[in-house]
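Novice: Below you'll find the structures, each written out as structure tokens.
Since every read-out is calculated from the coordinates, none of them should be taken as a lab result. Just so you know, these numbers come straight off a predicted model, no measurement behind them. Cβ atoms are built from the backbone, for glycine too; each structure is taken alone.
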Structure 1
Amino acid sequence: MEKVDYITSPGYGDGAGWRERVGLPRGGPSAVITTLGVMRFDAVTCEMILTQTHPEVSVADVRANTGWDLRVASDVTQTPEPTETELEILRRFDPHGFWTGAA
């Protein structure tokens, strides 16, 4: 996307060392979770890498919906389906389906 509605973390800016240069010496994101998959960060370059796709989503689907040449891990896995217990907890905390879209 060229523009986002909000930013939850400034991430790694233009790459390795950026956080330190702008006064953010610790932390940074460890993963980005989207509706299509999970991306993690290369420890050296801080580049985002696709590591998981959600069920029924292909690597091609994720790349087609990304605004740059997304790096893909050599061992991309699939996000496991939620267990029945996890679904019950989600339903308990979102009884009207506002967050889960189950309404």
Structure 2
Amino acid sequence: MDNTNIGDWLSKLPHFFAEHSFIPTKYSLAHAVMMWRYRNLRIIMYRPFVIRKAIYARDGRLEESSESEQAYERCLHEAKCSITSISEFCAGNELTRVAAWYSL
């Protein structure tokens, strides 16, 4: 469902608002917030797999499927990308109150 729904949405974004496009300063916060929200949605979707893996590791059990491992890796990847994006945004843009609030 992630690849179908979110992937489809990402592919339909206008080219000028795609993730790695040049965004004029005027629109940089709106673009960043949209990307952060999409990544946060994925983090929330995959968080149960991270929690389950932690519980399994504590109990000495092995992960049950490659799909669970893939979901775990996706969550960590999205978290890393989100942190990187926020860090880059804060370093390269003026932090208004709204920008600081969203980045937090």
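Novice: Starting from the value 0.70: which structure in 1, 2 was FRET efficiency 1/(1 + (r/R0)^6) of positions 13 and 53 (r between Cβ atoms, R0 = 30 Å, to 0.05) calculated from?
Specialist: Values: 1: 0.70; 2: 0.45.
Considering all the candidates, the number was obtained from 1.
Novice: Using the calculated result 0.75 for FRET efficiency 1/(1 + (r/R0)^6) of positions 69 and 85 (r between Cβ atoms, R0 = 30 Å, to 0.05), pick out the matching structure from 1, 2.
Specialist: 2
Novice: Work out which structure the value 105 belongs to, where volume of the Cα convex hull per residue in Å³ was derived from one of 1, 2.
Specialist: Computing volume of the Cα convex hull per residue in Å³ on every structure in 1, 2 gives 105 only for 2.
Novice: 1, 2: which one has helix-only ellipticity at 222 nm (-39500 (n - 2.57) for each DSSP H run of 4 or more, over all residues; to 500), as calculated, at -24000?
Specialist: Considering all the candidates, the number was obtained from 2.
Novice: Out of 1, 2, which structure matches 1.6 when distance in nm of label points 7 Å out along Cα→Cβ at positions 5 and 37 is calculated?
Specialist: Derived from the structure labelled 2.
Novice: Determine which structure produced the value 28 for relative contact order in percent (Cα under 8 Å, 6 or more apart), calculated from the coordinates; the candidates are 1, 2.
Specialist: Comparing all candidates, it corresponds to 2.
Novice: Sticking with this structure for a sec: Using the calculated result 2.0 for distance in nm of label points 7 Å out along Cα→Cβ at positions 29 and 61, pick out the matching structure from 1, 2.
Specialist: Structure of origin is 1.
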